[in-house]
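Undergrad: In the part that follows, the structures are each spelled out as structure tokens.
Read-outs throughout are calculated quantities, based only on the coordinates presented, and are distinct from any laboratory measurement. Just so it is clear, the structure is predicted and the values come from calculations on it, not from any experiment. Cβ atoms are built from the backbone, for glycine too; each structure is taken alone.
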Structure P
Amino acid sequence: MRMAAQALGRTQTVLGLFYRRIKSRIGGKGAVTATAHKLAVLIYRMLKHGTEYVAVALADYEAKLKAKMMDSLQKKAKALGFELTPKVQGQPS
């Protein structure tokens with residue numbers, strides 16, 4: 001599983017993006033372990049329930065991550081007493 005997880009890091013897939021995101025936070029060894037675990041869980045669930053793997057589009061996954069990050073930033077800003085407003089494209093800074 002670890003070899004497959006390491007190879008996934010070089011692909012343009014959702015699992016590859018997961019690997020690279022985790023690698024930036026905790027390093028290569030931890031990212032390989034986390035991705036191997038995620039892969040093992042996916043395989044186990046497919047075998048246990050007899051379902052097929054449903055690939056999520058990379059753009060959808062990135063949009064989900066961006067929304068999650070925005071929500072987290074909004075909560076942190078609110079806790080510190082700030083209010084965030086999104087910057088409109090083409091608007092001077």
Structure Q
Amino acid sequence: MIADALLLLSYPLHPPRKPEQLRTQHFPQLQTPALFIHGTRDPFGSIEEITAALTAIPARHQLFTIEKAGHELGAAAAAVILREAKCFANA
């Protein structure tokens with residue numbers, strides 16, 4: 001195994017306004033635990049879309065949302081990202 005876990009910040013589920021172009025073909029092959037941190041206003045995928053897509057991942061995974069954040073998440077999210085990554089790694 002190359003990595004113990006994956007940290008995916010604002011995963012671009014699809015191009016903005018093109019939900020039919022999903023970037024999830026590899027999800028069923030993921031065997032590494034993955035933590036997704038995603039803003040509730042991200043144009044690259046809504047929370048509902050990413051929640052549905054994550055069901056294809058067989059490995060342990062978790063989604064943490066940041067309210068009112070877009071794709072960039074913002075500097076204020078740094079502390080949240082560090083906290084959630086630490087919790088995920090220790091789970």
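Undergrad: Of the structures labelled P, Q, one was used to calculate relative contact order in percent (Cα under 8 Å, 6 or more apart), giving 22. Name it. Before the final figure, lay out the partial values.
TA: On the way: P: 22; Q: 30.
Checking each candidate, the match is P.
Undergrad: Then there's this: Of the structures labelled P, Q, one was used to calculate distance in nm of label points 7 Å out along Cα→Cβ at positions 20 and 44, giving 2.2. Name it.
TA: On the way: P: 2.8; Q: 2.2.
The read-out was computed on structure Q.
Undergrad: Comparing FRET efficiency 1/(1 + (r/R0)^6) of positions 12 and 76 (r between Cβ atoms, R0 = 35 Å, to 0.05) across P, Q, which structure shows the greatest value?
TA: Working: P: 0.70; Q: 0.95.
That would be structure Q.
Undergrad: Tell me which structure, out of P, Q, gives 9.1 once mean count of other Cβ atoms within 10 Å over residues 52-59 is calculated.
TA: P
Undergrad: Here Cα extents along the principal axes in Å was calculated and came to 35, 32, 19; which of the structures P, Q was it taken from? Don't jump to the answer; show the numbers that get you there.
TA: Values: P: 50, 29, 28; Q: 35, 32, 19.
Answer by label: Q.
Undergrad: Quick one: helix-only ellipticity at 222 nm (-39500 (n - 2.57) for each DSSP H run of 4 or more, over all residues; to 500) came out at -23000 when computed from one of P, Q, so which one is it?
TA: Details: P: -23000; Q: -7000.
Label of the source structure: P.
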